[in-house]
Structure P
């Protein structure tokens, strides 16, 4: 997505539901940027968790000045 590489991921929880996460990576010159975001919210399907991760990754990478953690 633009100058970032966003990688969504899903994970099945012990209860059988799915959690979402994504990583944002950017390499520019000598500097690298990599952040992993994990969410507490769970979803009934893997596809729902993936769509949530994709949407959150798009929002994060489209911000002009992403918030620092």
Structure Q
């Protein structure tokens, strides 16, 4: 599942994000969501989040999506 819809993301989910510094290479960083930083319900490049370790990036993949 991609991370373009805010409704699919919640604190505590394990996700893969792309950090600003890694956008050219596409290198993904895996972690657990602490805060959702994007206010809009959809973003074409991924919803911006802060991980528990403090890293900030846009969600590219959700590993344990919440049931809808």
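No value in this document is a laboratory result; all are computed from the given coordinates. Note that this is a predicted model, so its numbers are computed, not measured. Cβ atoms are built from the backbone, for glycine too; each structure is taken alone.
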One of P, Q was used to compute helix-only ellipticity at 222 nm (-39500 (n - 2.57) for each DSSP H run of 4 or more, over all residues; to 500), and the answer was -8500. Which one was it? P
Going by relative contact order in percent (Cα under 8 Å, 6 or more apart), which of structures P, Q comes out largest? Q
If semi-axes √(5λ) of the Cα gyration tensor in Å is calculated from each of P, Q, which structure is the one that comes out at 16, 13, 11? Q
Value 18.4, calculated as mean count of other Cβ atoms within 10 Å over residues 12-19, assigned to which of P, Q: Q
Calculated from one of P, Q, distance in nm of label points 7 Å out along Cα→Cβ at positions 20 and 44 reads 2.1, and the structure in question is Q
